[in-house]
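Right after this note come the structures.
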Structure P
Amino acid sequence: MTYWIASTNRTNWEIVRQKNIWGIPKRNVNIHSRVKPKDHLLIFTSQQKEGDNLLPSAITASYEITQCMIDDTPLFTAPAQMGDEFFPYRFKLKPIKIFKESLEFKPLIPDLQFITNKNMWTGHLRVAMREIPEEDYSFIMQKGDS
């Protein structure tokens, strides 16, 4: 089993939550080919301004991947810099845990192995999906229970 963290915005997080589907861009075909059913996926939402509030970066949920597929049907909202990307490499998901309160990400950074540059940590999450150590996954899940 492999553990992954997926980076998204809050708009696409709502689509993931409602549809139990995650999608990545065409350029990430190499990642899609490495993902297998039974892998686990954490959802990371980036910091976002909402009105006068600044919502922090957070972990919102954990899923088990149940199926890998390709689907050209528009579903996700692409950031402006990605043009008409529709995230065709998709994964059907089964919820493991949807956090009642999103787990703020910044306080976790000192204890995460996959974040090797603690000062420039956002660079580690500028990809649609990346593999993380099982220890990091377990640590985040434990923090989500507290």
Structure Q
Amino acid sequence: MVEQCPVIRFSEIEAAVPTAPGLYEIVTDQGELLKVGISVNLRKRLIQHRQSRQSRLKLKDGGEWSNPSDVVSKQSILAKHLFFSGQVLGYDLQSEAGRQCYLEEKCHILITPTTTRDEARAIERVKEKSGAYRFGGKVRLSC
């Protein structure tokens, strides 16, 4: 039986998240499920999401920043999803600082450590199939 850990803020990652494999869920404080993902090192992966680096979003040759298909995420697909969400609750999600503030001030993380990546992947597949997560699959423009 996999046991879920308590709710964690993005600023608490270093102190509260293990370097073990597992599943993570990013949730707004209002309960909206944003993203589910897995990693062999939960702490490292969640730090990448928290950083939400602008420099890791790359534009394809000849591409346009307004087209999600033209932008490649080199570190955090969450950064790309947020980038194309526009403004949320007064946060400019097209800026690195805006994404970082939004994640810290309006979101939290649920983690489920597992013994293996495969175990985490099996749980992730079930959660992804639910369709409950706002950011899953291909990045799209928000209306």
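Taken together, the values in this text are just the output of simple stated rules run on the coordinates, not laboratory data. Worth saying up front: this structure is predicted, and the values here are computed from it rather than measured. Cβ atoms are built from the backbone, for glycine too; each structure is taken alone.
Side notes on the structure shown:
- Set P, Q, criterion distance in nm of label points 7 Å out along Cα→Cβ at positions 63 and 127: the highest-scoring structure is Q.
- Given 21.6 for mean count of other Cβ atoms within 10 Å over residues 39-46, calculated: source structure among P, Q: P
- semi-axes √(5λ) of the Cα gyration tensor in Å, for residues 31-86 alone from the coordinates reads 26, 19, 9; which among P, Q: P
- Given 30 for relative contact order in percent (Cα under 8 Å, 6 or more apart), calculated: source structure among P, Q: P
- Which entry (P, Q) yields the derived value -5500 for helix-only ellipticity at 222 nm (-39500 (n - 2.57) for each DSSP H run of 4 or more, over all residues; to 500): P
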